[in-house]
Structure formats: structure tokens, C-alpha cells
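Novice: Next up: the structures, one after another.
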Structure I
Amino acid sequence: MGGSVCKEEMKEEKRSVGREDSLTSAERIRRFTVKQFGYNVLSLARRGLKEVPDELWELLELEKLNLSLNSLKVLPPQLAVLSNLVVLNLWGNQLISLPAEIGQLRRLRVLFAYRNRLTEVPEELGACTQLEVLSLANNQLTSLPASLSNLTRLTKLNLSHNHITHIPGCVYNMKALVFLHLACNRLENLAENIQALVELKILIVEGNSLHSLPKALCCLTR
């Protein structure tokens with residue numbers, strides 16, 4: 001009796017393997033997608049990825065993508081095809097740049113790109129005007145492109161642990177900012193323009209070389 005059961009289990013295992021082999025690579029990845037709070041979500045975090053699998057670009061329905069804690073150094077231009085993304089998590093990789101095509105993700109609301117090796121941010125990111133949360137902490141940034149002035153819906157911006165010597169001018173146009181994290185940079189002063197951020201509630205500037213704070217901070221009554 002035990003032998004017959006074992007044979008049946010082996011047959012079922014072979015059938016299962018056969019079904020798996022018949023799937024395309026894209027279908028195999030799609031099996032890891034889940035529905036969370038109405039969003040199509042895929043997490044490939046902690047997979048030891050050195051490059052993004054080509055099959056990922058076939059999953060046009062993705063709305064939240066987590067590629068954190070891998071070893072990615074670049075993102076290919078194909079990123080643009082994931083036009084339904086609202087959340088993109090890239091933290092904890094080795095990215096030295098973000099592709100210009102990121103600007104085509106017009107629905108993007110949250111971008112986590114902290115703990116990478118970014119030395120600059122593409123101007124095209126300014127086209128992602130739906131962005132509400134942007135974290136670029138723990139990189140090697142010295143400035144931001146003027147185009148980010150278009151991010152008027154941004155409420156949280158984290159630029160901590162970079163090489164910034166003065167607050168980028170574009171920040172003062174982000175009128176919806178509630179949270180601004182600038183700790184551990186190379187700031188020596190804060191411009192009076194800070195009063196333009198009328199919604200600001202939290203400003204973190206510890207770990208800089210500030211000699212004084214502008215009187216304009218008193219105008220921020222939020």
C-alpha cells in the first residue's frame with residue numbers, strides 16, 4: 001500500500017513540474033504578485049538581484065514594486081513601461097543613477113531611493129508631478145535639479161545624509177511640504193526663503209554646520 005501511495009505522489013510531483021515548466025518566465029514572476037488594499041503589488045526585495053529580470057517589464061499592471069535590498073547598479077530604460085506604478089521602492093541597492101525614463105511614471109506618488117550611491121537626480125523626475133513622498137537620503141547628492149519645482153504635491157522630502165551645502169532652490173516651490181529632513185549634510189545656513197514653506201511642520205537639520213537660524217522660521221506657525 002505504501003508503495004502505491006509513493007508512486008502516486010511521484011506522478012503528481014512530475015505533473016506539477018510539468019505545469020511549472022510550461023509557464024513563461026513572466027508568468028512565474030506574476031505568481032508572486034498579490035493584491036493589497038486594491039493595488040497590484042510585487043516584492044522582489046532581498047533576492048540578491050544584480051539586474052532587473054527582463055520579464056518584469058511584461059507586468060504592465062503593477063502598481064507597487066519593491067526592489068529594495070538587492071545589488072542593483074542601474075535601472076534600464078524599460079522602467080517607463082510600468083506606467084501604472086504609484087509606489088517604487090529602490091532603497092538599499094548600489095544605484096549610481098536613476099534613468100531619465102523615470103519621468104514617464106506619471107502616476108508615481110511614492111519613491112524610495114535612499115541608501116544608494118546617487119550623485120545626481122535626473123531632471124525628468126520633475127515630470128512625476130503626482131509625487132507625495134520622496135526619499136533620497138544616504139546618497140552622495142550635492143543638489144537637486146530645478147525641474148523638481150514642479151513637485152507641488154510633495155508632502156515629505158528626505159535629503160538627509162548627503163553632501164548638500166545649501167537647500168536647493170526647487171525645495172522652496174514645494175508648497176505642500178509638511179516634512180523636510182536635511183540632517184547630516186554640509187549646510188552652513190538656512191535661507192530666509194524657508195518661510196515660503198507655509199505647510200511645514202517638521203524640519204530636521206541636526207548634524208550640519210549651522211551657525212544660526214533665520215528669523216523667518218518664526219513665520220512658520222504650523
Structure II
Amino acid sequence: AFQSVRPRDGLSEREAPRCSFRVCLHYRDLEQLHICLGTQGLSITDPRHYTFSVMNTIIGGNMSSRLFQEIREKRGLAYAVYSYINSLVDTSMFGIYAGVAPKKAKESIEVIVSELRKLKTTPVDPSELRGAKEFLKGNLLMASESVDNQMVRVAQNEIHFGRYVPLHEVLDHIESVTQENILELAQTLFQNNHLVLTMLGPAKDKGAYESILNI
């Protein structure tokens with residue numbers, strides 16, 4: 001069936017894109033203001049990627065996360081708020097999304113920035129770290145029950161690492177993440193000159209938002 005398929009050259013190398021500070025406002029007459037704050041992340045092959053995943057879980061990766069608890073549960077500023085990672089081989093993004101009422105946008109961004117700053121300056125609580133690890137490991141173990149997920153893992157491992165990475169190896173890496181690892185990574189990634197804020201909705205005053213992006 002594949003006799004006619006001929007091998008081709010690999011993908012050409014490119015210069016990896018980099019983040020630089022900017023605020024992008026896209027005005028729309030909407031009831032909500034959609035906020036996305038992003039910065040540079042880590043390559044999927046970076047050994048610190050396991051720390052990256054644990055840190056993401058702590059800041060906004062589940063309903064126990066800092067952003068969910070502070071922005072939604074305590075302050076009622078947003079219904080949807082979360083953080084996420086989008087990693088490729090040569091580049092990566094760490095992003096935070098929140099959908100808020102326009103009049104609550106500035107306060108919401110201030111809270112997000114404050115939580116990022118805390119990660120840079122204060123070690124995470126041991127119980128918080130334990131909870132994030134167990135959440136990630138539990139998700140991986142449950143996902144391993146899916147044949148589709150197993151096939152995707154095998155393919156991604158071969159593409160990114162050139163070998164199959166056993167599940168127990170991934171779990172061990174997650175378990176080995178320390179408070180110091182997270183503190184150091186937060187200090188490396190969360191830099192003012194790499195922050196990019198994009199908003200879609202009824203927002204006009206770019207300067208008002210530029211002034212509060214200080215982590």
C-alpha cells in the first residue's frame with residue numbers, strides 16, 4: 001500500500017521564535033473580555049519540563065490551583081481561568097487564560113501577576129507540591145488505560161526523544177521535582193521583557209495594562 005511513498009528530507013531548521021514584551025488589544029463588542037497572558041516556556045525535550053508541568057499544575061492546572069482558587073473561588077472575577085503549556089522541540093509557551101467582565105479586567109490581571117511573582121519569590125508549600133505531583137501522576141496512569149493514548153505516547157517519544165520513555169521513568173521524574181526546582185524555574189521564565197498580554201473584547205487603554213505587567 002505504501003510502495004509509492006518515497007523518503008523525503010527532514011524538516012528544515014528554523015530560528016526559534018522568541019517572546020518580547022507587548023500588549024495586544026483586539027476590540028470586539030462582547031460582554032466578556034478574554035485575557036491571555038503568555039511568556040516563553042521550555043522545549044519538550046528540556047530536562048526541566050517535568051518541573052514545568054508541576055509548576056503549571058500549581059499555578060493554574062486544576063481546580064485546586066492558585067489562580068482558580070484566588071480568581072474564581074475567592075474573588076468571583078472569572079468563571080473560566082486556567083494556565084497551560086504548549087511545548088514544541090525548539091520553542092514553547094506558558095499561557096494563562098481568563099474570561100472576565102470588562103470592569104474586572106485590571107484587577108484580574110493584577111492578581112495573575114501577583115501569583116506569578118509569588119512563585120518567583122516564595123517556595124511552594126510541601127503539601128501543595130505533593131498535591132500537584134499526585135494530580136499529574138494520577139492523570140498519566142488513568143490516560144495509560146487508553147490504547148489511543150498509548151499509541152500517541154509511543155509516537156511522540158520516538159519523534160522527540162528517539163526512544164520509548166517508560167511510564168515509570170516519567171513518574172520518577174515528576175516525583176523528583178523539588179521546591180527549589182520550581183523556584184529557580186519561575187525566576188528563569190517569568191521575566192517582564194518576555195510577557196505578552198493579548199485581550200479580545202471591549203478593551204482600549206493599552207497603557208493601563210502595560211503599567212501593571214511587572215513581575
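Values in this text are rule-based calculations from the coordinates and carry no lab data. Just so it is clear, the structure is predicted and the values come from calculations on it, not from any experiment. Cβ atoms are built from the backbone, for glycine too; each structure is taken alone.
Novice: Can you say which of I, II returns 37 when relative contact order in percent (Cα under 8 Å, 6 or more apart) is computed? If you can, show how the numbers build up before the last one.
Specialist: Details: I: 10; II: 37.
Value 37 for relative contact order in percent (Cα under 8 Å, 6 or more apart) corresponds to II out of I, II.
Novice: Looking just at distance in nm of label points 7 Å out along Cα→Cβ at positions 138 and 170, which of the labels I, II belongs to the structure with the highest value? Before the final figure, lay out the partial values.
Specialist: Numbers: I: 2.3; II: 1.7.
That would be structure I.
Novice: A follow-up question, please. Work out which structure the value 22.3, 87 belongs to, where Rg and Dmax of the Cα atoms in Å was derived from one of I, II.
Specialist: I
Novice: Match the computed value -4000 of helix-only ellipticity at 222 nm (-39500 (n - 2.57) for each DSSP H run of 4 or more, over all residues; to 500) to one of the structures I, II, and report its label. Let's see the in-between values first.
Specialist: Details: I: -4000; II: -12500.
Here the read-out was taken from I.
Novice: Continuing with the same structure: Given a value of 2.6 for distance in nm of label points 7 Å out along Cα→Cβ at positions 34 and 98, calculated from one of I, II, which structure does it belong to? Mind showing how you got there, number by number?
Specialist: Values: I: 2.6; II: 1.7.
It traces back to I.
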